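Pasting the structures here.
What follows is calculated from the coordinates using simple rules that are stated; it is not laboratory data. Keep in mind it's a predicted model, so treat the numbers as computed, not measured.
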Structure P
Amino acid sequence: MLKQERLNKITKIIRDNEYGTTEFLAKTLDVSNMTIRRDLDELEKQGQVTKIYGGAKIINKELSTEEKQSLNIDLKQQIAKKVASIAQDGQTIFLGAGTTVIASMPQLINRNILFITNSLPVFDYMTNLNEKVILTGGKYHKTTQEFVGEAAINSIRTINIDVAFGSTNGINKNNITTANVNEGTIQTAVFSRSELNYILCDHTKFDSSDTYTFETLDNINGVITDDKISEELLKKYRKLGKII
């Protein structure tokens, strides 16, 4: 088993049970206690778990946008290049609030694109560069720096979108998940107005899930991920949807 796959499984076990002991994790994954301790150290640094005596527990708070932006930067850049190849000049494109989406912004400027967004960082970035951009408005969610709620949903109900790029906290089986129901609801509403819909996530998000399912793999045009995803995960998830 590859290290990242093991980390994903550890996170899932702890999330499903709210905590996991070192001994139980080692036995379940058929590795040494020392290996599990090292894995838990790494997952704690990533902000996925909190170590406790004899094991670890899940972190119940959602990381802020600033905290997420410092994670897996190289993987996000790989994804950004794929986003740039899908987006076409002159289109109307929705950019969601995820940090993987935000990392794609430099690849999309100077292309006569009209941007629709519920993300304050996306809006600020695009306006500072004199790009055409519409901000949904709505109730401001400080942690993820995005606008959600009915006002945000109502603002996009009459907009025709060519391509929408959304985000997720985890994909498990056919489920695309997020930490907050309102964050998922706005993306679902946007996807209903868009011709093409894509979820952006690095390979560490596969075989992992958060609290709410807001979309399914078989109902979108594809998941754009990085090149470090294992062949095992590719084979597994390509049975459910398109992985780019």
Structure Q
Amino acid sequence: MEEIFHRTVKSFVLRSGRITKLQQHALDNYAKLYTIPYEAGQRLDFAEVFHNINPTLIEIGFGDGEATYQMAEGNPGMNYLALEVYPPGVGALLDVIHTRNLVNVRIVQHDAAEVVENMVADSSVSGFHIFFPDPWQKKRHNKRRLINSTFVSVLADKLKEGGYIYCATDWEDYAFQMQEVLRGETRLSSPFKGFVEKPDDIVPWRPETKFERKGIAVGRTIFESYFVKGDRV
């Protein structure tokens, strides 16, 4: 029998949050069209999900979905599986998927670590995007950080050869932890000696997020890490 992964330490806390009428309308009317139910042990067939054989990228924690839909629109030849737990963000992205007819985006509303471990087949993903995960800045809460050696090992399992992990944070301590953990995974390598050097055409284009703009406005530095499964690119 296949072992099902359940995380005991969550990297998120479910908050009620305010849901707008538009978001609630999208949740009520579009969820069945564009979301995939979480089913532990049910491996996703991306060709069946998206009705094509294009490369699939997984975005972990898409927030309000602004960056997600911009990337999907800008890259119609890529599929985007977007993972998020918060209903307002899911509702916001559902509305955009529907109004803009984005056929290359689907959502799973569930703990991302469990989705990746239990629903994603090994060697099936072309890239993981993890932009501005919760930094859990208090030292006693660091164990809740999503980017740790166990999860990075799982991500490496799921990546195709040549697939990538692209992380961004504005929290310096977390940024260096990301570098340490990613460099500690022997199946991953980076074309950079440290953080991503911009501008650089090696790294996939990504739009600036609302969260990122707020950080920059108060003087925060954005740290980006980019690692590839396989030999150095």
Structure R
Amino acid sequence: MTIWLASGNPHKQRELAAILPGHRLRLPEEGGIRDFDPPETGTSFTENALIKARALYSRLAGAGTKEAGPVLADDSGLCVDALGGRPGIFSARYGGSEDREGSSLPGGKKLGSAERNALLLEELEEAEHSPGGEDRRGSCSRQRSCRRQRSCRFVCAMALLFSPNRFYLVQETLEGEIVPNIEAARGGGGFGYDPIVYIPSLGLTVAELPEEEKNRLSHRAKAGRAIGNLLDTVMRP
């Protein structure tokens, strides 16, 4: 089956193609759409995934594409419990002017990955040392409480849309903890927040995971496999 991917990212295309063997994933530009960047105005990962899927479906139909669907879209980010789930849907814009709950930078400038990671660790330390948090000497008074403060998860929502009113939504997570400080950030793989998200059961950060292991455990891989199972059910005679 040909599936249109609501993204201009060839890396994501290759990653999802490996998760969905037997299907051909096409980018918007392959349908003559070279400026696909719909505003993500939703208040959740699932809403934003559906917004992107519907936007691409509409553009393909308007361009006269013979098969406008199905369309696959995803939205993902990092949620930190001690920060009330932030940066969440603003993960890619965290600390920028579009992050309504975070710091504001002029001109719509986005922070780089290293800057976002440093900002998140700084905010988390402030949250831990605020009244009602952990002790102000810079270390947690109880190890269990410390781990609870730093619990987090990567979240990925995927929308598989066959028509504007016929779609499936799935959401998966990769659970972890934020590292204690920027010196504890490790790993040269992955991108974004991967070096500061630690997986206790493996003793590794996400950026240290071998590619094969990450492709098995990641939030996007798990969501993609769920979509694959849905496709098998939908296509079953």
task: Compare Cα Rg over 2.2 N^0.38 Å across structures P, Q, R and report the one with the greatest value.
output: R
- prompt: Upon calculation of percent of Cα pairs over 19 Å apart, for residues 31-110 alone from the atomic coordinates, which of the structures P, Q, R produces 47?
  reply: R
